[in-house]
Structure 1
Amino acid sequence: MKRIALGCDHHGLALKETIMQFLQKEGHTYEDFGCYNTEPVDYPDIAREVGQAVASGNFDQGILICSTGIGMSIAANKTKGIRAALCHNTFTSQRARQHNDANVLCLAQDIGTEVALEIVKTFLATDFEGGRHLRRVNKIKALEKDFSE
């Protein structure tokens, strides 16, 4: 079972709560980094918290939700060590893990509960393939070094 860092903005609250129930039912543990109500919040703050939690190694993976998933994805990818992927179906969720070793899943609130849960299930169950993909992921990591110097 995995330890998941979970977060959302005010638009993603309903889906986050559904995903928390799903994670618990599946035997995963999670920590909720917010938000906790429908009062407007700034999604980069939540993405930073979840990104740092995953990058630190304290969590296996992260899940972020906002109205489109785009803002969370952009913000999370600013954290060194994070490879956040916005996924809209199980195919992209599977490939994000297999080929990119994505460690944060970003979702759109309005994608639909059943679709979202299938995407989460696929993301959590899929392993990184390594091989030729490892070379590419290492090049992504090298890009982080290029910009941090």
Structure 2
Amino acid sequence: MKISTIVFPVQDDYIFLANKKRGFGVGYLNGYGGKKQPEDLTIENTAVRELKEEAGIIAQELEKVAVIEFFEEENPIFECHVFFCRKWNGELHETEEMAIPEPYKMDSLPFDQMWHADRTWIPIVCSGQRIRAKSYYNKGMTKQERFEQKQL
């Protein structure tokens, strides 16, 4: 299973999302992240690197809010470490990977433009819970079929 990250920049009760322009997840609104590389000593290093590459900002504080394993049917795809970043240096901007980020209220996210499973787990972590979960998608990754969680 590939190890990856998603980082959501957060200010007050707003979460910043951007449209993925290329690669896995193209066309979906999401946070910033990607696969852990051999040179990344920790998963936090991966999160900081990906946030800088995809959003142009340097994380000052990361808060791990979830570890989610994603499956296509029963086939493992990613173990994803999810972080909130409430403090950073620089200005969020468009990059080759991600479109211009927009702030969305945490309690009214545009789930119809996001991955299907996001409507399940993002409200949980936005409410303050920290989880470890498994998300099972159908063949083709268009719909979440099952979700299992426990506290992190």
Origin of the value 1.4, where distance in nm of label points 7 Å out along Cα→Cβ at positions 73 and 89 was derived from one of 1, 2: 1
Relative contact order in percent (Cα under 8 Å, 6 or more apart) derived as 27 - corresponding label from 1, 2: 2
Comparison of 1, 2 - label where FRET efficiency 1/(1 + (r/R0)^6) of positions 57 and 137 (r between Cβ atoms, R0 = 30 Å, to 0.05) is highest: 1
Mean count of other Cβ atoms within 10 Å over residues 25-32 - highest-scoring structure of 1, 2: 2
Label whose coordinates, when helix-only ellipticity at 222 nm (-39500 (n - 2.57) for each DSSP H run of 4 or more, over all residues; to 500) is calculated, return -16000 (choices 1, 2): 1
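Quick note: the coordinates plus some simple rules give every number you see, no bench work behind them. Worth saying up front: this structure is predicted, and the values here are computed from it rather than measured. Cβ atoms are built from the backbone, for glycine too; each structure is taken alone.
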